[in-house]
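There are structures below to look over.
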Structure P
Amino acid sequence: MSDPMIEADQVSKTFGAVTALDRVDIRVPRGSVLGLLGHNGAGKTTLVHVLSTMLAPDGGTARVAGLDVTRHAHEVRGRIGLTGQFASVDEQLPGVDNLVLIGRLLGASRRDARARATELLEVFDLADAASRPARTYSGGMRRRLDLAASLVGQPEVIFLDEPTTGLDPASRVALWQIVEQLVGDGTTVLLTTQYLEEADRLADSITVLSEGRVVASGTAAELKERMGRRAVHVTLTDPGTAGPALRALTDAGLRPSHDESTGVLSTPLQASSDLTVVLRALDQAGAEVAGLDLAEPSLDDVYLHLSKKARATAA
């Protein structure tokens, strides 16, 4: 993997008797997005805090833009932007003053800070609200202002720790579009999220954490392929034929299930030829098919499978 902008090698972190990170390895190439998935307490935020110099690792090494986060913490902070799980803007200040203040703290002149603030307010569709106190902003507007604040210093690397938590679907999609634009311009992003559709859309690669350990890594497509569990979902013309259909599918060596609330029969497929077996069994059972859907495993399926497997192993 060439030109990594974020690296963790065997990074560990403990808090008393709790191991938050256990020899975690990640690599994020320049201009890409790593999606970090995991349940609450899996270690996602702890890893972000280590990489953004807010916490020192107890073991291993971490680098951002080629700089060790422990030995060169000040330099690293000048290269990164960070948006946490909750908006951190000053709600008493107008939107423009929030951004100007950050620019000044980063060493920009008043003129340059205001110019950068104006530019970002336009990009994030907040220009009309620039003079309003941030407390009057909607949740989506505050999150956009928070992300704009993390970009004042034009960072090479951005850490987004569950940035769309609590947002309505329209605001979430708007934030996704902004992230995609940033990555298109060459910014490197580490994104923690519990929204699997968010990782599926934005992430070039995905790392799944459980109990502080990496339990899987790869692209969304690779993780889905690893599951190897396609399924066929069948809607019957006559729901009364579901019983004979289930028996026929089971007798054919398949493992069907029946959702009584929807009337849909679902059968995992190990090979493409199994679809022919399904249709033949239904025909023999006298079950007429009204609809058939062949589905690949979703990222939700992968995540739930990996989480269950990891917890079983830990137990």
Structure Q
Amino acid sequence: MKAIVYEKVKSSKALVLRDVAKPIPATREVLVRIHAASVNALDYRPMQMGVGIPKSRIFGADIVGMVEAVGRDATTFKPGDMVVGDISGDGCGGFAEYVAVDEKVLALKPSAIFDELAAALPVAAVTALQALRDKGEVKAGMSLLIYGAGGGVGTYAVQLASYLGAQVTAVCSTRNTALVRNLGASEVIDYTSEDITTSGRLFDRIIAINGYHRLSAYKHLLTPHGIFVMVGGSLKQIFTSLLFGSLMSVGSKKMRTLAAKPNREDLEFVLDLVASGKIHPVIDRCYPLEQTAEAMSYVSEGHAQGKMVITVTSQSGPM
């Protein structure tokens, strides 16, 4: 089968299209013929840091595809089922024609959702949901600031926050202001022309997805008993949040860091929202499998508007 393989030779690192052995499903695994995948930070960050490389050396956490075979003790799916999942906890491997994964990480794909749209969901949408609902404890009527609203997680966060009934103020680049407003934000701020941290405004909740400010700056924007959630940002910011977030949470304001985890129930929840038209994936563009390296580079440089999808087996529909 064809796969995009991470290769490191001396100081050179590359993602290369290779022929590799087609996997065989273990007893509780299913073999999935992949139709589409998508790019996430957890794909390119290990390359930047030099740690966390998948054992197979094949990245790709989000997948959509058809079950081709099942292991002896696998009971959830049958050949021919269309499935979607975040396989990051099972070794990744989505940038390939096939992958064998534990059946528990997959969910049935609703027929109403086209493959590329479904591929854009698992990591980003579940991350946004867990940030808002679990770490942020967002409720209807709350004032919510989302910093970094134009990317993969951000576009879902705006929609899910609006669905939960929050009053959303979104911060993004000039390019994304119209998009984010159409996704349901009550107010959109272009960070190139306005610095929200000097505005003197206060918010019940803050979700920082690509926040470039100090934690103390965000803390000053919180109302008493407010909650800040660090979802993403620079490596320095993430480490700072992990190291000092608990110390800064002394008092009524809470500073939290999300470590999103794959969860089939959460995935099924967002799949239902998409199938019913309550939220929709935003896709910047689709790349064929052989151009995965270009897609990874584009996303890692912060250019993506919404999600970047890798088409493996063409089963496209309107997006």
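Nothing in this text is a laboratory measurement; each read-out follows from the coordinates by a stated rule. None of these values were measured; they are calculated from a predicted model. Cβ atoms are built from the backbone, for glycine too; each structure is taken alone.
I have 0.70 for FRET efficiency 1/(1 + (r/R0)^6) of positions 51 and 139 (r between Cβ atoms, R0 = 30 Å, to 0.05), calculated from one of the structures P, Q. Which structure is it? Corresponding structure: P.
If distance in nm of label points 7 Å out along Cα→Cβ at positions 155 and 187 is calculated from each of P, Q, which structure is the one that comes out at 0.9? It was calculated from structure P. Highest-scoring entry among P, Q, by Kirkwood radius over Cα pairs in Å, is P.
As an exercise: helix-only ellipticity at 222 nm (-39500 (n - 2.57) for each DSSP H run of 4 or more, over all residues; to 500), calculated from one structure in P, Q, equals -7000. Which structure is it? Corresponding structure: Q.
One of P, Q was used to calculate log10 I(q)/I(0) by the Debye sum over Cα atoms at q = 0.17, 0.19, 0.20 Å⁻¹, for residues 123-298 alone, giving -1.07, -1.31, -1.43; which? Matching structure: Q. Using the calculated result 72 for volume of the Cα convex hull per residue in Å³, for residues 67-106 alone, pick out the matching structure from P, Q. Label of the source structure: Q. A value of 27, 17, 14 was computed for Cα extents along the principal axes in Å, for residues 163-202 alone; which of P, Q is the source structure? For Cα extents along the principal axes in Å, for residues 163-202 alone, the value 27, 17, 14 is produced by structure P.
From P, Q, which structure was FRET efficiency 1/(1 + (r/R0)^6) of positions 43 and 267 (r between Cβ atoms, R0 = 30 Å, to 0.05) = 0.95 calculated on? It must be structure Q, since only it matches. Given that FRET efficiency 1/(1 + (r/R0)^6) of positions 195 and 307 (r between Cβ atoms, R0 = 25 Å, to 0.05), derived from a single structure, equals 0.35, which label among P, Q identifies that structure? Only structure Q yields this read-out.
Using the calculated result 0.45 for FRET efficiency 1/(1 + (r/R0)^6) of positions 219 and 291 (r between Cβ atoms, R0 = 41 Å, to 0.05), pick out the matching structure from P, Q. Derived from the structure labelled Q.
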